[in-house]
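Following are the structures in question.
No value in this document is a laboratory result; all are computed from the given coordinates. Source: prediction; values computed, not measured. Cβ atoms are built from the backbone, for glycine too; each structure is taken alone.
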Structure I
Amino acid sequence: MSVLELCDLEAAAVPVEASAADAIHLMLDRRVGAVAVLDAERRVAGIFTERDVLRKLALSSRDPHDTPVRDLMTTPVELATLATRPGEALATMIDRHFRHLPIVDPDGRLLGMLSIRNVLQWRIDDLSQELDSLEQYVANDGPGG
């Protein structure tokens, strides 16, 4: 399974010229914890997360409407590709304390945004299916079973 199949249908993203307020509004509208920040060629230039809001904006005197998101975004960004396996993405996210991982094409253009929620749901579904199979195996184990 491709990590892109686990992503939400449309990745939340803003241009690098957007304001922090634009990014925050998009996060609220989409009910997501991060947006990709894209350059003019749709390459991932950074990521803007709830943590960036808290650490870099919340207690500052900066106005989010007048502050470019590029001034607050996290960069460089850890990226995943179509070759990244879901388990590998989960390990990266856990090891690096990330909750979001942009999926990019070979040119660094955004394809999707993987959330740890997406990966954990995939893992829960996988484990539930495995448990069902084991329960069925045990229930059928008997004379002639």
Structure II
Amino acid sequence: MKDAKCRPIHLLLIEDNPADARITMEAIKEAGIAGEITLLRHGDEAEAFLHRRGQYAAAERPDLILLDLNLPGKGGREILAAIKQDPSLGSIPVIVLSTSQAEQDVRDSYAVHANCYLVKPLSYQRLLDLVLKIGDFWLGTVKLPPKEQL
């Protein structure tokens, strides 16, 4: 990813586990994904951010969202469904990044239009490899919606 030519992006990481958040952010930085990373740890906080309410009134719309399913407050499944049902947010790609390998979680996520479902690897090196693949595909291959259209 470090050599890929792409515009700087705003990545939103919604993850409540401090250790998972820390290593995911380290992997994103090591992968050379250019841009801003916003970390939110609570479902209700994510909802406020995405709808630019309260302290997030001036929040920049994210280009890509990495979403954990199990969050305090509004859960990841609810956040995903709300994003995909909202005409102003629905075009944002949402990658579910969960420790769950349960078929029901996968089915439920795709039923509310997750763009993909990835299982968090247990080792840092595998997480880095996964983040590199995310970067290569979502930021190097895919054309994201232009900011002015959002």
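Comparing Kirkwood radius over Cα pairs in Å across structures I, II, the highest figure comes from I.
Which of the displayed structures (I, II) returns the greatest value of distance in nm of label points 7 Å out along Cα→Cβ at positions 10 and 122 on calculation? Could you put the intermediate results ahead of the total?
On the way: I: 2.2; II: 3.8.
Largest value of distance in nm of label points 7 Å out along Cα→Cβ at positions 10 and 122: II.
Computing distance in nm of label points 7 Å out along Cα→Cβ at positions 66 and 106 across structures I, II gives 2.1 for structure II. Supply the structure label, taken from I, II, corresponding to distance in nm of label points 7 Å out along Cα→Cβ at positions 42 and 74 with the calculated value 1.3. Considering all the candidates, the number was obtained from II.
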